[in-house]
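Several structures are given next for inspection.
We did not get these values from a lab; they are worked out from the coordinates using the rules stated. Fair warning: this is a prediction, and the values are worked out from it, not measured in the lab. Cβ atoms are built from the backbone, for glycine too; each structure is taken alone.
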Structure P
Amino acid sequence: MPGSVVWQNIGGNDQNLTFGILGGDESAGTAITCSDPWIGESSNRLGYAVNLGWMSTLSSNFNGGEDDVALPNTDEDFWEQRVGGGFQIMQQPTPEFGWAAGLSYQLLSVRNGMFSNKLFSEDEFGNTLTLSDDGTDTLLTANFALYLNEANDLLYPTSGTRVQFGLD
């Protein structure tokens, strides 16, 4: 069951603060994002976004097939936990064109429960689940995106072109 709260136009310059929460039988998580579409009274419309998050989900990769795979010495399912954050800068030099670039950092681990602190690096057959031996992998990714929007209306376009490209 997801939900979020958004505080808009903080400081009177379109800054936003978003807090999200997710809860259910197969997932739980929280996220907080702070964004400023242009820093101060910047005429070049350079902005930033910062986010932090935690997510724990029941892994569907190893469950529900012909052969269910479990964790060693248990009959428990895999839970993937991600904790991390990121920073992004963005610019919209024209109303139609914009770009964004950033870094994301995550700790990814395999556990035997949604809130468990027990880590696993192998499944019941000895296959590796993480690259590291301790059951926690560190991911650092660079992100880049470009977009062009020449649609005649942002919300209900009837003609024009919209192209988006992203790379992690």
Structure Q
Amino acid sequence: DHGTITDSGTGTLSVTTGSLSNNGGTIATNGALDVQAGTVSNQGGKLSAQSQATLNVASLDNSAGGFVGAQIVGITDQGGLDNAGGTVAASGALTVSAGSIANAGGAIKNAGTQATSVSASQGLDNTQGGLIGGNGDVSVSVSSSGGSVDNSGGTVVAGG
């Protein structure tokens, strides 16, 4: 927590662990970032890369001002992604897949024109000013028959 790991190189900064706590901290690279972990807590923290950020996790808490960003962002979360009040940002392709997604007051956004895909297997909460959007095609889906998308007071926008 509240620490800093930076890599000024253009290669890949890999973080592989059972549990990662980056609350209020920074993990940043001029290259690519690859996080393979169980539980990741990034409340008010920053996970960023110049080229690509790939997160394959059991659960990600990116709430309370957390930030995940790169040109290309790919998040695979087997459990629940908590992005309430957090930001996931890309300027190229953006893919977020999780068991459930809580994006109340958060932003999942793509400034680029490549595709933005946000999918949950159980449910997606984009309420309280939540934003899901991109300048290209935007896809939002929930795959289970009992799952739902709650966009009350939220915005989903596509420029493509």
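What the table below lists for this structure:
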quantity: Answer label among P, Q for the case where distance in nm of label points 7 Å out along Cα→Cβ at positions 113 and 129, calculated from the coordinates, equals 3.1; calculated: Q
quantity: Structure with the greatest value (metric mean projected area of the Cα convex hull in nm², set P, Q); calculated: P
quantity: If mean count of other Cβ atoms within 10 Å over residues 33-40 is computed and equals 19.1, the structure in P, Q; calculated: Q
